[in-house]
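Computed from the coordinates by the stated procedures, all read-outs in this text should not be read as laboratory data. Predicted, not measured: the structure shown is a model, and the values here were computed from it. Cβ atoms are built from the backbone, for glycine too; each structure is taken alone.
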Structure 1
Amino acid sequence: MIGALELGLLYAIVALGVYLTFRVLNFPDLTVDGSFTTGAAVAAITITSGGSPLLGTIGGFFAGVIAGVITGLLHTKGKINGLLAGILTMIALYSVNLRIMGKSNLPLLREDTLLTPLRETIGLRAWQSVVVFAVIALILKLIIDWFLHTDLGLAIQSTGDNARMIRSFGVNTDNTTILVLALSNGLVALSGALIAQYQGFADIGMGIGLILVGLASVILGQAVFGSRYIVLSTFAVICGAVLYRLVIYAALKIGFDPNDMKLISAILVVAALLLPQFGALKWLNPRSTAPKKDPVSAGNPGTSGPTSAQNAPHQEVR
């Protein structure tokens with residue numbers, strides 16, 4: 001279970017990146033399947049070549065940023081559909097990642113990584129390591145919360161809500177789209193770099209289906225904890241990533257085949273999308289069960305609904 005919590009907190013960084021594109025920007029970005037492996041590949045090749053693990057991790061982050069910028073340019077400047085732009089970048093990154101690693105699997109078991117001091121002092125799969133990973137996830141969450149409340153962050157939110165409206169105020173929506181895609185894939189690549197060091201290897205197939213993991217974390221977390229405020233939404237995303245890993249852990253413990261994990265992930269996403277529609281999670285969101293006030297009677301307590309409004313005398317507008 002501790003291992004599942006650790007992985008959940010590391011994958012929470014992926015979920016935060018997917019949240020930026022999927023919820024804030026309203027952009028279906030599939031680049032993450034490739035940029036995740038890119039971050040792992042850059043970190044792994046840097047470490048095995050004798051470089052600093054910190055430098056490799058930062059390099060993985062910026063490699064993801066570049067991947068996001070490419071997707072953004074294809075969509076905004078090339079006028080390619082956003083979904084197709086992400087798929088094209090993801091496919092291209094498969095070959096790029098092979099070029100970076102030189103082979104399909106790059107082991108890190110005998111190398112010093114960012115997690116080596118943690119492994120030697122506290123030891124992985126211990127409650128203290130869970131706290132360390134939780135602190136990392138919360139720091140990134142707070143940075144995202146702060147950024148989305150800046151003027152630029154508000155412009156990004158408006159781009160996702162109504163791009164035409166925010167363009168009328170002079171905001172360049174192409175730039176905000178590219179920026180969010182760059183930050184999102186940078187976070188995903190950062191998670192890939194950390195998970196490669198946690199697991200002890202970087203593999204060319206480690207990012208396949210990752211978008212499903214990110215979506216499951218975002219949808220599951222917000223279905224349970226709500227999404228009314230940004231601060232709550234980002235916290236829900238982190239909790240959703242942990243909850244997702246715990247569900248996978250429970251499925252393995254009761255005897256499910258590891259090959260069925262993608263199927264279980266898909267079922268989780270479907271369940272998180274459908275259950276709120278049937279009222280199964282209403283007890284977690286008091287606002288959904290509160291009686292709706294009639295707009296007329298709410299504005300004028302002395303009236304009793306549409307009938308009173310219709311009987312009221314019309315006033316002349318001068």
Structure 2
Amino acid sequence: MSVNKNSKISELGLIEYCKNIFKTRNPCVFKGIGDDAAVVKIAKDKYLLSTCDMLIEDRHFTKRDNLYDVGYKAVSCSLSDIAAMGGEPKFLLLSLGIPKRFKFGDVDKLLKGVKKSAAKFGVDIIGGDTNSSDKLIIDVCMMGFAQKKNLAFRDGAKDRDYIFVTGSLGGSIYGRHLKFLPRVEEAKFLTDNFKINSMIDITDGLLLDLWRILKASGVGAVIFEKLLPRHKDAKNMEEVLYMGEDFELLFTVDKNTGDKLLDKVKQRKISFPLSFIGQIIKDDAKIWYVNKNNKLISLKPRGFVHF
């Protein structure tokens with residue numbers, strides 16, 4: 001892969017570059033770089049899922065934030081990734097870059113938040129690393145298991161699939177981004193009972209993460225403003241579409257499965273909020289948006305990117 005070494009780094013471009021230079025050779029690797037977690041086959045119908053999430057002070061949280069909440073969020077981000085792949089989280093490695101200003105009480109508060117999130121879903125903390133750092137850095141490597149039938153990837157969306165999202169969207173930065181509940185149990189219910197064609201967790205904004213599914217699957221989508229579940233904290237539709245850190249599940253299913261899900265929602269047979277928001281179409285990575293006035297608009301997939 002030829003690149004201009006003086007060109008500006010972009011997050012999406014860097015990921016694509018890594019996919020090209022780090023080719024996997026081991027036949028046990030079922031899914032490598034480019035999804036919410038890597039997938040390695042370890043038995044006939046058992047797969048190991050692995051994901052890493054790094055949180056950095058002044059980027060993902062501030063000095064003013066409660067350290068308990070910061071620790072909770074660090075683990076919850078990785079729990080959300082495992083859930084989005086259709087897996088059950090089991091183990092984690094925790095690495096910390098600790099600033100010199102920290103006292104033991106600060107670290108204790110942080111670790112209690114880590115423990116709370118891990119214990120909620122039966123995850124064991126089995127190791128890690130510590131170092132000194134100018135700012136607080138928390139890196140979580142989480143592992144889980146999944147059966148083949150439950151695995152969900154970004155690249156499986158198909159023409160005419162229904163698009164669903166759990167929970168509600170927008171306004172997360174006003175506090176919810178530190179205290180969200182990862183949709184582990186919801187993902188298990190969905191993958192145990194329905195064929196999920198594609199899935200991702202919403203971290204960087206509804207449109208950007210939807211685009212990631214579309215790009216990987218070679219399809220487009222149409223979504224409807226009137227169907228989007230707006231959180232009470234969201235100040236406008238811009239925040240619903242682009243803010244991110246909702247950590248909700250965004251997924252697609254075929255029409256028959258979608259109709260069954262809608263029927264269960266109508267009959268209140270699903271115990272968590274679930275919304276139908278649109279449909280997959282034959283239009284390569286294009287997002288169409290029907291606003292509240294029924295006007296069709298083409299939207300660009302912007303959202304949060306790290307650089």
Structure 3
Amino acid sequence: MRIGIFSGVSATGSIDDVVADVQAAEAQGFHAYWVPQIFGYDALTLLAVLGRETSGIGLGTSVVPTFPRHPTMLAAQALTTQQACGGRLTLGIGLSHQPVVEHVWGMRFDRPVRHLREYLDALMPLLQGQAVDVEGELISARVTLDVPRPQPVPVQVAALGPQMLRLAGERTEGTITWMTGPRTIAEHTAPTIRRAAEAVGNPEPVITAGVPVCVTDDVDAVRRKAAQTYAIYGQLPSYRAMLDREGMDGPADLAVIGDEDTVRERLLRYAEAGVTDLALQELGPAAQQERTRELLQSLR
């Protein structure tokens with residue numbers, strides 16, 4: 001199981017702070033550095049900068065919402081970022097959520113699985129440097145992108161339900177999860193996406209799990225902070241379904257919090273569940289994050 005860092009600095013720091021964080025992660029030998037796309041920095045633009053400031057660490061988005069960006073625009077941006085990264089970019093994409101799509105962006109959250117299927121019809125060929133001519137019910141595209149020497153961009157889908165997991169297994173390199181525990185991954189996520197990939201002759205899919213983590217002796221304080229920080233995820237239906245599958249009351253229960261032995265044991269459950277990659281978001285104040293990072297280095 002490969003271990004990466006899910007950037008928290010990108011939500012609070014300057015671009016220089018994020019550069020320093022990714023350079024530290026690279027020097028410490030982590031496999032990848034993931035950047036969220038929420039309501040702050042544009043993730044792909046930021047990764048283009050990080051790609052010029054690093055040399056070997058993998059870089060990924062977790063995740064770019066599809067509804068606000070036509071696939072031709074996202075493909076052009078991803079291919080540009082891939083050149084800046086020297087071929088180290090993984091494009092994580094997802095639907096986002098109905099409240100965000102409808103109430104923030106003022107768009108219809110219409111037939112989400114069909115939306116993603118038609119989105120991939122246009123996006124995937126473009127990311128391979130191919131022309132597209134597709135006419136869908138929701139998305140159409142007729143274009144060739146003239147990005148010089150395009151380097152293919154692997155895609156992972158934020159897939160939680162069975163239809164999305166099957167689509168990810170059939171059409172992309174894999175999935176990246178959030179608010180999904182090891183039991184759910186073992187019993188639901190991994191077998192569903194692997195069966196779908198195998199049915200169409202695809203390679204074994206990548207399963208990346210985003211997980212909050214903190215090594216600390218003050219478990220209760222960090223758990224209270226996690227409950228505040230991640231409260232919204234317990235209210236969004238798709239994440240709520242994953243927490244219910246796991247038998248957890250809320251997001252703070254999924255966060256991996258405890259001393260070194262506790263955190264190590266809980267993270268290894270993800271490997272046993274079939275996770276190929278961890279994207280770990282470090283919680284707590286600086287001293288606790290440093291202690292967490294030391295443990296994570298020992299698990300690389």
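Suppose helix-only ellipticity at 222 nm (-39500 (n - 2.57) for each DSSP H run of 4 or more, over all residues; to 500) works out to -9000; of 1, 2, 3, which structure was it derived from? It was calculated from structure 2. Which structure, out of 1, 2, 3, was mean count of other Cβ atoms within 10 Å over residues 39-46 calculated from, if the result is 28.5? It must be structure 1, since only it matches.
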